[in-house]
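Trainee: Some structures are shown below for you to check.
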Structure 1
Amino acid sequence: MKNHHDDLIHYRLERSRETFEEALLMEQASHWNACANRLYYACFYAILALLEKYGFASSKYVGVKSLFNKHFVKTGKISKDYGKLYNRLFDIRQEGDYMDFVSFEAEFIQLLVPKVKDFATVSHLVSNNEH
């Protein structure tokens, strides 16, 4: 069972990296709502890997956000800046995916890209945290 656990963590980290690359493609094409969506999911998959490593799980997006904030941000294991970034991306994705007439500006989304790159593509989210 340990091998499945490790495989799942690795898979989720790979999904995070691939999804970030998709965000970059959307950025190059000036598809800002799609870019925002992919930025959110890049972080989401990284968080799923982190939660899996420490035995937490939720089948709902809001549950993933809650577990991340409760067990990692509020305890200081993960920077509050990462918590704020993820919470903002959660809201942005909701707006962009489900609300009518939402069109994100290039400047707004482009400011998020380097922050998400650090958040979603650095394996320290999974490897350097003690539970």
Structure 2
Amino acid sequence: MLLLAAGCTAQPALDDRYPVKTIAIDATNLTVWVGDQPSSRQRGLIGLVELPRGIDGMLFVWDSPGSRSFHMTDTLIPLDIWWFDSDGALIGSTTMEPCRLAPCPAYLSPRDVLWALETPAGERDLAMGAILSTG
């Protein structure tokens, strides 16, 4: 019975939720989910208690640079967000805390960005100016 209950609450398999891609930030390779559609960017990592094995984070991708805002409504794990400009350079980061009650704080990009990467809080130490390569 315990196995059945555990199976009902299992995290999604590696490729169930979003497309998977390997990216590089300088010499660090990461396997990430990709959110490149409005619906996937809106859903993000909401409701997950942890990332599945083999997924290092989620890369949010836009068609053009712009000011971006994230919130942690119904997100259960603390996350670091890494902001990358249109040249792929890391221009800022912050740690975002889970938020279950509105109003939740907004986390704003320091300036226009083309990509944002979410990783579990404290797992990465990326240097400002590091270059993102998507492939």
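Trainee: Work out the source of 26 here, i.e. which of 1, 2 gives that when relative contact order in percent (Cα under 8 Å, 6 or more apart) is computed.
Mentor: Label of the source structure: 2.
Trainee: Using the calculated result -24500 for helix-only ellipticity at 222 nm (-39500 (n - 2.57) for each DSSP H run of 4 or more, over all residues; to 500), pick out the matching structure from 1, 2.
Mentor: The value was obtained from structure 1.
Coordinate-derived values only; no laboratory data. Treat the numbers as computed from the prediction; the structure is a model and nothing was measured.
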